[in-house]
Structure P
Amino acid sequence: MLKVLARKTHTLFFYKLKIGEVYTKLYDTHHHLKYSFKEKSLKDDQAHLKYYLTKHYHIIEKGLSLPEPKLGFGQPKILDVIEKSTEYQKKYGVDEMVLSIRKTLSEYIIFNENNNFKLPKDFDRSLKNFIDKEGKEGKGGLKYIKKEQSSILNLLEFNNFTKSRVSVRDFSNQTVPDGLLYSAVETAKNAPSVCNRQGWKVHYYNNKSDIAKILSYQNGNTGFTNVVDKLLIVTADAKAFTSFESNQVFIDGGLFSMNLLLAIHAAGLGACPLNTCYPYYLENKVKTIATIPNSERLIMMIAVGCLKSEYSVAYSARNPTDDIFISH
């Protein structure tokens, strides 16, 4: 009788688990559809318009960076960028993005002039009217890099650096210096992202009781919660993504997170990445407790602390490269 009851309980548990997984996947889709931007029907939302413009002016940058850019390329797209940028600055003013768009379009004109290509008069006028309104001192367009300056590390040096980064759980009782994690984020933001949209966010917590409360919903910090000095939660804003990009939220967030872990390591601190693999209702609960906007998805938590003069870490073997590298 007890065996039958145990079997039924076991079956019910897995049934609920499967249903929970299905609901969580449905939530993923619902969240993406609710918050992502639609290319042909943009909402009256600053973030949507900003991410849309970032995507489309970056397409112009990519066109300029090709081995042999096509003369006069992308005119309908450029007119759309000008129209929506004008709309954006009327509502929200001129910011770094608008200046970057002007700089990119300025380089587009120079590229065509240097190649003796005459743009259509009306198109050329629209370009110059938009660019000349308030200058073009942004950071968009192209930059030129000499091969010998492309990397300051060789592969062996980088290999040694990445091998020395480990997940640390045994922190000292020292306080992480103010501003050091801000500098790590400043470094990490150089990670690549889809069309350079940079939809990631980092939420920073330094109050011990807040950290303990948030970590109580995470299963991987048992045994070292009390020595965590600072907590970071990396998220990605679904507003930065568009159709068929629901997975890109986690790809971009993961790329940024790896950069951040390496930056924290370079700063001489210890860190431990903590997963946020939650059912949808727990993710929402954590976002409420941690005061994270609803449009953002949790990527990971990162526990941070100062290093002891000597400490122990899990010594995990890495899979052979031959198991990873598949030549075709």
Structure Q
Amino acid sequence: MTTGIGRRNFISIVGGATLWPLAARAQSSEKIRRIGVLPAGYRQSDPEGQARVTAFHDTLRKLGWTDGRNVQVEVRWSSNEIEQIRAEANALVGSAPDAIVISSNAALAALQKLDRTIPTVFIQVSDPVGSGFVDSLARPGGNLTGFQNFEPSMGGKWLGVLKQVAPAVTRVAMIVRPDTAAHFQFRHEAEAVAPSLGVAVTAIEVRDDDEAQRGVVKFAEAGNGGLIVLPHPGNIKNRALFIDLTRRLGLPAIYPFRYFARNGGLVSYGFDQVEHWRGAAGYVDRILRGARPADLPVQAPTKYEFAINLKTARELGLTISPSLLATADEVIE
């Protein structure tokens, strides 16, 4: 009669030779899921784009998805040109991935014209309900869900912050991209609060780099002006252009993300995008395990960050009050 210990030894000796190959075959035959990623507005050489994609990869790995083992992540980098964004979106759809991660209103709009079936998680998308991407934040419906960039009321908040930083400003232009419906909502909200701040709001509609530069230079000629640079792949890609222009023209400007201020912009008011890229990895994990995008609520930022570049303020001849500096999350000397 074989004892318990003897039986375990017998299984180990006789069965071990077959169990290991079976386990190895199971591991090698594990289905590799495919994820397409389009971080619109970020070139591959852009450290901000790399930080977002790295955060996505790191979170996926913590959730059990290793690139090359059980998942394959294809990142398609693009500039701000809408034609290139469309081409990269088309390439992603053509590769038939199990899920797509995409950033910006312009890129998501391009993707929707190509496909409405592949589960998609969006990031850096403003006013997804008003833009027609989802039915509601709680129940998005369809194949989309994700992380909202800004709600329309931010247009008024950016204007208010800019007026606090530069009280002498009486004219403010918003850099509006016609391909992004949310930009017109931002403008509407800014116009609604402008009279109470003693400011006139206008728009500089921008389709390319030259148009952006000409528009800002012409607006600055009349004096007492300020600028609101709205979130968009083109504005992200051209942030050095806007920062350099506004400093040379003596134009106080507010930007949507902290790295604009760190790169020399006067002030920024926004949220931590990297956290949303980590959240997107969590949503992709749930989708790959069977969840439907329609059942995953769209999430909005819970914390906004205020950054002031004090060096740029001095260059523009602005004196920032100690009380305002005390409210900043970051003061850049």
Structure R
Amino acid sequence: MTAPLLAVDRLVCAYRGRDGSTVHAVNDVSLTVQAGETLALVGESGSGKSTLARAVVGLLRPVAGTIRFDGLDLSAIARRELRSLRRRFQIVFQDPFASLNPRLTAGETVGEGLEIHAIGTSGTRAERVAALFSEVGIDPARRADYPHTFSGGERQRLALARALAVDPELLVLDEPVSALDVMVRAEILELLARLQRSRGLACLFIAHDLATVARVAQRIAVMYAGRIVETGPATAILTAPAHPYTMALRSAVPSINAAERPERIILRGASPGPTAVASGCGFATRCWWPERAARCDAERPELRPVGDRAVACHFSRES
């Protein structure tokens, strides 16, 4: 197998809590994204997904671990080199109402990256912006309009066009459809799938539910309380999850076929949130498996190969 385009190795991201304690939002996470593939990172709010996304694109510095893009250690290169490298990876944020500058026209927004990276001339940039509008499904005649005149779905299309303007190889998509209604969400997901195919993009797609990523991801990594608990091919995880947390997420995916719909699993209690678990499994307090034992409270399970995936559970159903 060729070297991954993105390789995150034993990443730790922490910040200071309100009480002065150290909060580990990402705790010993490793993952890879191959060129041209979509890896979905799925988990409930507070699991550390967005923190990891921001670390990947250099918006925050990790405490430990490495992030390599095309073999380059992003924490070890000079700031000037990192600036030029950034055009190769871009991020699209969750809230399309907050991610666009209200003082810039839509055309200026999409073309901003071209100016920052000195790509083309003023004439070719204008042509490029018009083509990008068409590519994401917005009338190029609206380039002079301001963001407040666009709907939520249109704003997210503008955010995508802005990210694509510099021809990145990797898109980090931080819950890009969670703020949109169901119909618009489906349209944006279809657009993303089409853009990935036509451009050969690699994507790290952040989401809080499996239903959202079912149509766009080739692989899935499930994150809970700052750690990866299961990762593997999307089809395998969507049809036969091996970790109890993944099973609970899968049971929440709606289906029009009652025979294919798994029994709904309701998790009791609350997630421990982005905190370091000194010992034991971070999911132990909410685990619903009858196999749960004292070992779960005392010994932290590490990711280990289980069939076609890796699972962090002492009692994986496929073990």
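-13500 is what came out when helix-only ellipticity at 222 nm (-39500 (n - 2.57) for each DSSP H run of 4 or more, over all residues; to 500) was calculated for one structure; which of P, Q, R is it? Derived from the structure labelled Q. Assuming 67, 50, 45 is Cα extents along the principal axes in Å as calculated from a single structure, say which of P, Q, R it is. This value belongs to structure R.
Laboratory data are not the source of any read-out in this text; all were calculated from the coordinates shown. Every value quoted in this text rests on a predicted model; they were computed, and no experiment measured them.
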